[in-house]
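K.L.:
Following are the structures in question.
Every number here is computed from the coordinates shown, using simple stated rules; none is lab data. It should be emphasised that the depicted structure is a prediction, and the values quoted were computed from it without experimental measurement. Cβ atoms are built from the backbone, for glycine too; each structure is taken alone.
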Structure P
């Protein structure tokens, strides 16, 4: 007869044996679902691109239900071309590849500066020798909480059918390049959803199980839970559900932890589209776009997950036929201009079958059967995200000692530029808003027997992307103890960018303890970024 302890042990064994049971799918079914995953994300990306970022405070119109312009192929965008980079890396380095291998393939395929957000900064970091995991860490990548890892984790789930523990491990490996904390967890969550799409037949169950693979302490977990609760509370009103999530969790602005490209709230939009879409491809994609925010990414993610869930055969012809089984590449440097989508899927499935066998499953091609290994629920150790202030303060590392900063606006990608207009290690700033200048500050006791001089080298936006915007100037202001003692417009001369090497004497403050403030003031709010080669105090006799 079992005592209480024995009953508890037996219960644990029964629970584990139930949750870890192996699954079986056919080889044909697996390949069809992989193709469905690729088609779904390509279709969703194309569908959402014309309105990317258009619907923030409110949903988009209900008449957004199909391509605005009928494509004749899929085409390269960051929702898909990075997944292709990871595919090429898997083929080159194998299933035991590392984040350094992924970084190397990234360098081969994409030039620095060719992407956006966290990927943009990570790729620049790698170019400078700052390799993963530092390339994605907030100490080097201020955009680490953005959507990037979330929109390119698809392939890790596609090669890990019914093995979400394996898929999420790969997603974290990839996340070392560009993500941290909630940025990484978004990639893990999406990879888990893809992986579970091969073995689950109920979307709410799939979502809840995928959520187990990210830390419960995280904001990402909280936001996804809120989306699920909103769906449960308002089963007949997706607008109220969307409004509930937006009102409670969306943070306006463009900072490391806010804005329409942040991972967690966009992940919630994907979840709402899947839940209210109820397995219908048309409805799911329409909602993913109408819910807004980074809606081309969200439509690609929701479309890819649902495509893997229902399989390519069940994606309506009106969506997939216009693509003509072609993917047009004008981005990746060592890939052909056109790839067959079916070939991309076949190459992915080949790796996936090898992955199944590597993890202890079996593949019987003769009998068209895959026996998937049991999986374990594994959540990584929680990494708390850095605050915006901590990220901003850290950005001065390696520049000029002694200064602190405030009111940093995140437009125009502030931070260290290794090279800018012929000078190295240049710090880029941007005012917080039209009434709040960015500024450096420090409190210093100036020597009584020497003259202290403030020296700085500054310039403005170089206009490479907007060569006609010659009004890209700003005002440099210097205050001592809140008294304005110097100002100058930092502008182009004869329409050409120039460096201003300036000196401001602080002789009248000798022997005093003063607070010095040096501002990047927005004089006309047109490309108001300031660029600083140096900013230092020097003493002369």
Structure Q
């Protein structure tokens, strides 16, 4: 029996993720958001219907389809439909404003963009700044076409799926834009095979099965947020969509709906444990089999609180848009190697390289490189940057770190983040880690600023906990108790928030735009 609207074949393609359970358990719930739900059969049929409709609209193999959507059930339908059509899926962060959206559109050159009626004015404003590019707009939350020509998605999902073309493993599945933590984002092209190998390896790594109930808190625009949804669907689990993260709602859903899996970033975990501390009654979270964090290293103080108050089944993984999952720190190693991001992920080879590309000895800081079957193929339309990103088969992450004697990776920062003060290399991640140990500090980011005497000086941006007080002298004393004197911040700026991207990573290029106290 063939899944509706999906070509038969054994290929590892994203569009086939739901195929197995649409066949063997068609009435099982695949997705729900607290109000609406889809069974595996319904999800499979709707993905086929949308793929068929896109092709009837003239979408060609290899063209780009963008989503400018918040987390929703329809988001997942769209991803599967685009994958089945042979087009390339490319997400745009729904929090982006017109200027940022225009930058994405210029690079992606999409044939179709799916958005909501509320976000449509921002999309139109962005598109107006791009001369000579026509695109079809689809409103995901509409039941009737709009007067300006936008198609309504909901009637399309009720149409009968038509036969679809065969999609090959080595066709491009996604155009994911890098986090832009140090400058303009770049579009990373990755194949269906690359994404599906991540799905398969992660399903094994985290021990997923059809009995799992996953709470999707991460934005689907983020590569990990999307992949964790896909891998739970591949395993036959049920995925609970949370449109926007809220710590109190997270805890309520985990307890009341008996959630077994969740993916977070360190900022979310901080809010979760703070919410537990405020609660009149500690929630029962015993059903959690795995709580995964990513995006940036989890501060040790927060890690201990999570292990004590949430679950002992904590995983921390390290990855990037281009190279995807590279390491995982398992529950048994959380306190044994608390400052590590783990050992190499399945099928991944790690190397710490010096400036010549030679492997560094254990404990020596260098650039983190990997050979990963889930890595991108290329940056779209950027051949020179693609060439710089690879050294033979090794992908150069641009991150600095070292491997300890047991093969655990420790990150110390980005190549571009290194502060060179008086000719000495200073790694911001090390200082950020120490600052986060101070009880008054909720979040921290460290950068280098020009200095007439030393070339660069260390500056810290700090977010304080509610009611807490801290000044430069106290911050310096705290750092000097843990670090060499030359690493202490020479200046501190207190802000209400550290700018983050969808994956929870600090966007240091935007620090000056943070909302100041």
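K.L.:
Thinking of P, Q, which structure, once FRET efficiency 1/(1 + (r/R0)^6) of positions 175 and 271 (r between Cβ atoms, R0 = 25 Å, to 0.05) is computed, gives back 0.20?
P.N.:
Matching structure: Q.
K.L.:
Looking at structures P, Q, which one was helix-only ellipticity at 222 nm (-39500 (n - 2.57) for each DSSP H run of 4 or more, over all residues; to 500) calculated from, given that it came out as -12500?
P.N.:
The value was obtained from structure P.
K.L.:
Also, I was wondering about something else. Looking at structures P, Q, which one was relative contact order in percent (Cα under 8 Å, 6 or more apart) calculated from, given that it came out as 18?
P.N.:
Computing relative contact order in percent (Cα under 8 Å, 6 or more apart) on every structure in P, Q gives 18 only for P.
K.L.:
To which of P, Q does the computed value 17.9 (mean projected area of the Cα convex hull in nm², for residues 135-414 alone) belong?
P.N.:
Working: P: 16.9; Q: 17.9.
This value belongs to structure Q.
K.L.:
Still on this structure, please answer the following. Name the one structure among P, Q that distance in nm of label points 7 Å out along Cα→Cβ at positions 111 and 143 of 1.8 was derived from.
P.N.:
Only structure P yields this read-out.
K.L.:
OK, next. If mean projected area of the Cα convex hull in nm² is calculated from each of P, Q, which structure is the one that comes out at 31.0?
P.N.:
P
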